[in-house]
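S.K.: Following are the structures in question.
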Structure 1
């Protein structure tokens, strides 16, 4: 059995793959960009494709992979994969859901706190030896708890799935008032004690912090842009650990530069790894290199889940985390794998 991986996954999963078959890795260097030609060539003759969200598994690649039995994506999201084309071609696609919920919420909360309290510029101030004496106006930030004025702050959560709900639980510890926007699960939100459903405009108007946890799709692309920033408080902080293109990054830079909103904490970017011009120069933006799930335990569990899915593909078993499970009953799948 031949397993082709676009890049290395952590050893906890890689060792499982190596036990199951002959593993080829297109680009073993951690921070190197994988040449498209390498992937198109390497996938030929493979039985399983292991992909990372950094590589596009589009129709061209899927059509070149004439022998694969499935795609195992090392990520919760699968926007990098043309799932419709995979289904049409009889290829099951899997992801690694659930495992990174708390780890991602922890990072989102870290961004919220860091942006609110000016942690990054204050740290830089110390490292540069600029601290001479304490002053009452030094790096004034925003309270997350009730703080000095005794008023509960408002957290607006856009997308109330697993991670959005985890953010809500963290907000309870800071005595925050929580609004949530996620129309398909409005009833769930209304049935959850301590959170209130709000339409988007109201959420933006009332929130001191807005945290994005929705999927990226046609309806959420540039969900946040100049019109939305115009509605937000001038002191508001925007947090994005979901997907970069949900935010119009150029509009965000302008809103931060002009003081239309107060701050932002970003782990994802619209054209990753590039950032919109001007973003890196802003002290009121905390910017991280897509590390929301980057704890050792979580990344190892993602790796083992990915490997479990890949092994299931090899054995022609129904994979535990298939995002297009109906493909198993399709004529295209039976034609691809032969008699079961």
Structure 2
């Protein structure tokens, strides 16, 4: 099978690429710069392709000849116009490219809480993107993960670093609820939806793969945790637990505004705070990992493995691999 993955060079994308090529499939990863694919370009049967996925003509040419398209392209921070471009306009471009190229199957990585009436621009734009795919008439599967953890994540690693460098940490939205899911489980869910009827597991209902009806899955772990609990877990893993200063909403929004204005990657925005107003947990009304034959992996078993304090040997290995 030939699969094209938009966003394949990212955190989740790298894991999906590895699983697909190990299963014997051919994978194409479009990217603006080939060097962005340096962590995956040595995988067998994987071909990086220089392409601007936002360009209709380029994407149509790239998609041609593939069996399935996986879309992982997303942004967590940005203006309303930026969210619109990535989460709404790009899905329109993808649908048009797939129809023009004869690609009938799409797997879309969305987000838990995505809805047209969600409290944040991020979640509302994700909801509009989902609507474009579900109304396309194509065979579409949608994955809605909660916050994703794993080596290289931008959540627990940041929490661990903050506690290693500061005596206390002001934390906004400390009571916000999440159902964290391991990146390997998210990737495996995407792979099993791609493989579809070829997947040899009788525990997976055949109805999941039947017809062109959109299929939406809530991809979550087995434990609901507050942001405070995630912060505390990261500190415990690196042996540097620090005091948390809970920020009331007014101060939290001032802090987020300041972070938006700082140079470098944004750690927190006012839109993120809006997203946390609704619990980021499974509704229980949609299928999940177990419906795909995947038993969720506990965060307590994985986080200590990649958050442990780094030894000099670990640091040397990391430097040598660059």
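Derivation of every value follows stated rules applied to the coordinates shown; laboratory data play no part. None of the values given here were measured: they were computed from a predicted structure. Cβ atoms are built from the backbone, for glycine too; each structure is taken alone.
S.K.: When Rg and Dmax of the Cα atoms in Å, for residues 47-158 alone is calculated, the result is 14.4, 42; to which of the structures 1, 2 does this value belong? Spell out each step's value before the answer.
M.R.: Details: 1: 23.2, 68; 2: 14.4, 42.
Clearly, the read-out refers to 2.
S.K.: Let me ask something else. Kindly point out which one of 1, 2 the value 29, 50, 20, 1 was derived from, the read-out being P(r) over Cα pairs in 20 Å bins from 0, in percent. It would help to have the intermediate numbers written out before the result.
M.R.: Working: 1: 29, 50, 20, 1; 2: 30, 60, 10.
Label of the originating structure: 1.
S.K.: Still on this structure, I have one more. Can you tell which of 1, 2 yields 21 when relative contact order in percent (Cα under 8 Å, 6 or more apart) is derived from it?
M.R.: Values: 1: 21; 2: 18.
Going through each structure in turn, the value belongs to 1.
S.K.: Further question: Upon calculation of FRET efficiency 1/(1 + (r/R0)^6) of positions 215 and 255 (r between Cβ atoms, R0 = 35 Å, to 0.05) from the atomic coordinates, which of the structures 1, 2 produces 0.90? Display every interim value, and only then the final one.
M.R.: Values: 1: 0.90; 2: 0.35.
Here the read-out was taken from 1.
S.K.: Now for a different question. Suppose you compute mean count of other Cβ atoms within 10 Å over residues 23-30 for every structure in 1, 2: which one lands on 19.8? Let's see the in-between values first.
M.R.: Values: 1: 15.6; 2: 19.8.
Structure 2 accounts for this read-out.
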